[in-house]
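Following are the structures in question.
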Structure P
Amino acid sequence: MKYLLSVALCAFALAVGISAQELRVGASAPQFAGQSVDGGNYDLSQMRGQVVVVTFWSTRCLICKAELPKVNQMIRGYAGKDVTFLALTADDQAKVADYIRKSPQEAHVIPNSFGALLAYADKDKDGNLNFGYPAFYVIDKEGRLAYKGSGWDRTGQIASAVNDLLR
């Protein structure tokens, strides 16, 4: 009887683990493509060989409004280095254009990126999204996730991950 109970508990735990989805460091980064507000086309599958930093943000996110200027300052420190910064948002082109007129962004801003957000968001066993703004992902030159974080004051951790990959 104990054996059957153990098997049943293991099967249940496995089923719960399989039904939840979490993007982990070391995994292949989900692919996406989009056009930035400055007219550039960005396809992650075409960006192998360079470090890519992806930030998910929203024009309505108060933390983003405080954090993106810090991210801009960090980005300026990588000018001329083999790293690309992309800022993806589910907001539409018009809303994003208005926002960046008032708060310029150093990253290449890609609006209408809800599909990419879904690919990167962790999901619980019921399929609910577990995703905080701003969310940051550092992708290595082989297309694997090297860093994942969200929320306040992550620029030091992002810079550390980027510096490790540029060495």
Structure Q
Amino acid sequence: MSLFKGANEGAVYLGSRISSAHGPFLVFRWKAPRTPVETFDGKPFPAEEEMRFWSLVFSPPEGAAERSLPDVEVPVLPNGYRQLVVGFNGVGRPEFVPERQWVGLKLAEARLTLRYMQAAIGYRGNLSRLPAGEVPAELRDIVPGGTYCNAGQLRELLGRR
């Protein structure tokens, strides 16, 4: 994913193109920043949290969002990572993919945008201090990394037999 800066102060945006040309499914896993359960209301930043808010947006290469997911809608796995499975071209959710981890797109290709809002001062993943461009290798675990696959490979990736 490439880092770019937007007009919103305190916001960092990362983007990538995704496409069914590489497989009908795409599995994202990443160590997303911890965020408060409720939105910011002027209270001091909770010490155990790393960021105020983050969200993912899936949209056509040019155009408005087809699907948007705020941080609170993406479940945390037991190992602390987040996982989403993207299905392209209107493919249905395989029965072994948890419903909350499913992102079904009607699109064959899309633009994925990740928005990070107001990182905590001490958070190692505070990308606002970096220039636009590729995310450094030592921070790639905090942005969605993906694996394209077919249905059989997807079953294996999710550990479902």
As an exercise: Cα Rg over 2.2 N^0.38 Å, calculated from one structure in P, Q, equals 1.17. Which structure is it?
P
Value 23.1 of mean count of other Cβ atoms within 10 Å over residues 52-59 was derived from the coordinates of, among P, Q, structure P
Working back from -11500 (helix-only ellipticity at 222 nm (-39500 (n - 2.57) for each DSSP H run of 4 or more, over all residues; to 500), computed), options P, Q, answer is structure P
Taking relative contact order in percent (Cα under 8 Å, 6 or more apart) for each of P, Q, the highest value is that of structure Q
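Throughout, read-outs are computed from the coordinates displayed, never taken from laboratory work. What you see is a predicted model; the values in this text were computed from it and never measured. Cβ atoms are built from the backbone, for glycine too; each structure is taken alone.
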